[in-house]
Structure I
Amino acid sequence: MARDKFSTILLFGIPGSGKGTQGAILGSMPGFVHLGMGDVFRSLDRSSALGKKFLEYSTRGDLVPDELTVEIWRRHVDEMIASGAYRPDRTFLLLDGVPRSLAQAKALEPFVDVKLVLHLVARNQSEMVERMRKRAIEQKRPDDADVAVIRRRFEVYAETTEPVLRGFAPGIVCDVEATGTPARVMLSILEAVVPLQEKCFVNPLC
């Protein structure tokens, strides 16, 4: 692996499937750091030019443009490294919410070495809608409260993000049932990531 690439685990799944929850849990464990692009976007100053751009797209349920997404992602990763929050030589980067399009995946290729893709499978969209509406109330996310916007996000995921998922070699994609309890879902995730962690950060050539 090129030394300038980050050992990366990607989290995929339709909106509401628990990517952020599972990424945060795994990211709290030694050897993993979680970067959720939704959280990064929502942390933007809403009165700033970038913050206004994000709101413009999120309130419609559309994706932030690829070039802007990758620019913000690169800046955030650099800040994590500079602060010591992320040590690329000993830590997996867990990416949630990026890449969301083929163009984003192409733009990230020089920077990430994808070791595993965790695909959170949620077949009941109605359950995901209710999850997101509940989250909107608890976390004060107005963009998650509108059912029409949520449905639009499902459409965007099917049209734009699923093709990215299909582009990975089957051997690195791990389907995880997303409708169990958070602990049960995490148990399935750990079964996939623990052997990989032991391989990659015991063997420095991985």
Structure II
Amino acid sequence: MNMATVSTIKTFPREKAIVGAEMSSNLYRTLPYFVAKALSEVPLVGVFNSIFAAIIYPLTGLQKGRFLNFLGLSTLHTLTSEAAGLLISSISPNSEVALSLFPPLVVLNIIFDGRNISEENTPKLLRWIPKVGLVRWAFEGLAINEFTGLRFDASSPKRGPMIKDGIDALASFGIEKRTLWDVIKAQRNIISICWILSYLGISLTRQKFEVMRSL
């Protein structure tokens, strides 16, 4: 999340200044530019996440047969984080302002990740925050992908409740009824909302230039 969001925040405000001048010259409109930018980043994100997943997946000993799900979830999480960074950048006049908005975003994502503060204990006015949490949905998706189908050795004598399988492990996080499709839909909705608001942000904060006319 940090790398994907910050990389967008650092670069896009400078790009927006160049794009604004070109739009003022009627080289292209906001919508074609925004669609082209959003779609052009998908292959690059897929390549980098493939490299990341190919290295980290076997080293951490994750469950065999779930690699493609892991790759898809990590790629979707990166796209969601980039969309959030694009939203912040689109409404910020420069990189400094955009970067100053990043720490509150991180803190809110950590506090309202569904585990530090349960959804039931969240004030009603703030209950929408966990629903758009970048950390929350990434964690839940990867946890569901890994724990589903696992069985643990519960033969050794231990005190207290015993986690016997992956469902019990997911239940300890309160997500035993959640599915990967729920996670995908949530992140898809976050991306869509961020892209729509980013488009509006670019349109409303676009720089205006004086037109020079010959006398």
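None of the figures in this text is laboratory data; all of them are computed from the coordinates on show. Predicted model, so just to flag it, every value in this text is computed and none were measured. Cβ atoms are built from the backbone, for glycine too; each structure is taken alone.
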**Report entry** Parent structure of the calculated result 0.95, given that FRET efficiency 1/(1 + (r/R0)^6) of positions 66 and 186 (r between Cβ atoms, R0 = 30 Å, to 0.05) is the read-out and I, II the choices
**Finding:** II
Report summary line: Note: mean count of other Cβ atoms within 10 Å over residues 82-89 at 25.6, derived from one of structures I, II, originates from structure II
Query raised in the report: Here helix-only ellipticity at 222 nm (-39500 (n - 2.57) for each DSSP H run of 4 or more, over all residues; to 500) has been calculated and equals -22500, so which of I, II was it run on?
Result: II
**Report entry** Parent structure of the calculated result 3.7, given that distance in nm of label points 7 Å out along Cα→Cβ at positions 10 and 170 is the read-out and I, II the choices
**Finding:** II
Query raised in the report: Which one of I, II has Rg and Dmax of the Cα atoms in Å, for residues 122-161 alone, as calculated from the coordinates, equal to 10.1, 29?
Result: I
Query raised in the report: If log10 I(q)/I(0) by the Debye sum over Cα atoms at q = 0.09, 0.12, 0.15 Å⁻¹ is computed to be -0.46, -0.74, -1.03, which of I, II is the source?
Result: II
